[in-house]
1. For distance in nm of label points 7 Å out along Cα→Cβ at positions 11 and 91, the calculated result is 4.2, so let me know which of P, Q that is.
2. Tell me which structure, out of P, Q, gives 2.6 once distance in nm of label points 7 Å out along Cα→Cβ at positions 83 and 179 is calculated.
3. Identify which of structures P, Q gives the largest calculated value of mean count of other Cβ atoms within 10 Å over residues 75-82.
4. Can you rank P, Q by FRET efficiency 1/(1 + (r/R0)^6) of positions 67 and 115 (r between Cβ atoms, R0 = 35 Å, to 0.05) and just name the one with the largest value?
5. Comparing relative contact order in percent (Cα under 8 Å, 6 or more apart) across P, Q, which structure shows the greatest value?
6. One of P, Q was used to calculate mean count of other Cβ atoms within 10 Å over residues 27-34, giving 17.8; which?
7. Output the label of whichever structure in P, Q has the greatest value of distance in nm of label points 7 Å out along Cα→Cβ at positions 107 and 123.
8. Have a look at P, Q and say which one yields 32 for percent of Cα pairs over 32 Å apart, as calculated.
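Each value in this text was obtained by applying a stated rule to the coordinates, not by laboratory testing. Computed from a predicted model, the values in this text were never measured in an experiment. Cβ atoms are built from the backbone, for glycine too; each structure is taken alone.
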Structure P
Amino acid sequence: MAHSRSDPCISVFHLRKKYGNKTALDGVSFDVKYGKVFGFMGPNGAGKSTTIKILTTLLLPSSGNVKIFGLDVNKSSSAIRKRIGVVSQQPSSEANLTVERAMELYGLMWGIERTKRKEKINEIIESFDLQEIRNIKNDELSIGQKRQVQVTREFIHEMDLLFLDEPTVGLDPSARRVLLDYIKTQVKSGLTVFFTTHVMEEAEYLCDELAIINRGKIIAFDTPLGLKKKYGKENIIQIQLKEKISESILELAANISPNSQIIKDGENGLKISSIDSQNTLTKLIENFTIKGIKIINVSISSPSLEDVFLTMVK
């Protein structure tokens, strides 16, 4: 290869994409290292899908420079496609084929030799506990099972880079954890993963680095812990009351702590973001007690990755 593994696996510089007068990507830049899981987060319509389509050579950029494995996506799309795997959000399955036969067909499409194909399919079926559905046709599976097959079949072929676009949608908690752990083992073996999800716990569990995109621009880039330290300066106060949260209680809390973000957390709870959490909580307890508002439980916690994300994309 002409490039070194010390270079980025993915290099994006000043990437722009316009659809007519609409700008979907506006000067996006980031690098993805080999052997890492890179999380790409953002609200719907932020530019995630457009970015993935460009990186997987399905869409040409309007301007900017994008390289995968040191190869220009505009000039070397065929060579890049041979070395990547892609799991999109769109459902994809062979309705009239059994799970095992569909996987065989998928391996055949990638040109995998028969014996090796059989070995890999058996490994995947065992690793993801698909024995009970291996001889069931895809159109007889549940939505979650179809999604599981769609994601897991991608591991049949050899690849250096895998794009996973919200792969756990529809999976139950057990299947989700099995998939995330399997991805971790593959990354230890050298696989690079470009991962999108709306589930912040998944991002924190799996990703080495995260980029947050909003309205076509990268607004943050760091490790999950780095993002929380950098942008999560406010602690979270949670208060559970005996009575339901009324407008008067919300107004009272806002008057006590005017610089804090205060929202309802269920029917009886308040969730308050505050830089000075200890002092804020003391004042809230004092004033609620004076007003005869009974407190059942209180807690203070550091902001989660989801709290940071919601704060940044507002």
Structure Q
Amino acid sequence: MNTPRQTVSYLIRRFRQAGLVPDKRRGQNFLVDLNLVELLAESAQIDARDVVLEVGTGTGSLTALLAQRAAAVVTVEVDPHLHQLAAETLIDLPHVVMLQQDALQSKNRLHPRLLEALRQQLAAFPGSDWKLVANLPYSIATPVIANLLGVRPGLRSMTVTIQRELAERIVAAPRTKDYSALSVWIQSQCEVRWLRSLPPSVFWPRPQVSSAILQLAPCERKRARIADPEFFRRFVQAMFFHRRKLLRRELLSAFKHRLDKPAVDQILRSQGLDETARAEELDLEAWLSLHDAVRQRVGRIT
């Protein structure tokens, strides 16, 4: 099968034939630099043992390229019109599973139908790995990436185009303006590579912001350090809820009725932190250690 060449002229023609226009609310910006589409697929290092998840099928151009390499592709598209366009492109590819739905059930949960389709394909190819490869819609990129890290069996890698602002938050270091709960959550579990910066001109329609291709590779050695991933995720989110406030105050707020001021002060002292410490100052090791100390005292976050 010849992969459609997703150029500006191709997209304009396809949309005109279907009587459609891209939906800005859904972040429909299509990667039209063919070298970058190829880079996205090549960087994921897909082979015949891999099951690939794609969030945002679009017109099916990247999907078809991925299908040439993978054992199976599960691709999800929320827009029914784009889903139909992609179905016409992918009709001769039986190992592509197309879902017309939202990838998310809620901000903190992936849709069960998506997870079930993924598990079915993994069961059909015993011993296979799975990878996310996608030009992620800006509007859902953060929850998709964050929630996928909680899926078991764990994924091997995510190779994605995302808004540059989000990419900078993911790779941010302590004591910088972009350092956040998302930075800690992802870096505590993944090796992160910034593969390419992307100007607006490589998309159609052109977005008003720049983008980047990032690759996130979950590391089992790192993940083994986190005894309770759900506790850790919610704990870090709570500590960054007011990023400029003191950690002492955030701990008292998040665990009121379970930690009093003397207990919080004792925890901070045990971690070598004083009363003026703030969330944005802690590196990954400090977060893991503080998480363990708090979890031992309170058991869980309600």
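1. Clearly, the read-out refers to P.
2. Answer by label: P.
3. Largest value of mean count of other Cβ atoms within 10 Å over residues 75-82: Q.
4. Biggest value here belongs to Q.
5. P
6. The correct label is P.
7. Q
8. Working through the options, I get structure Q.
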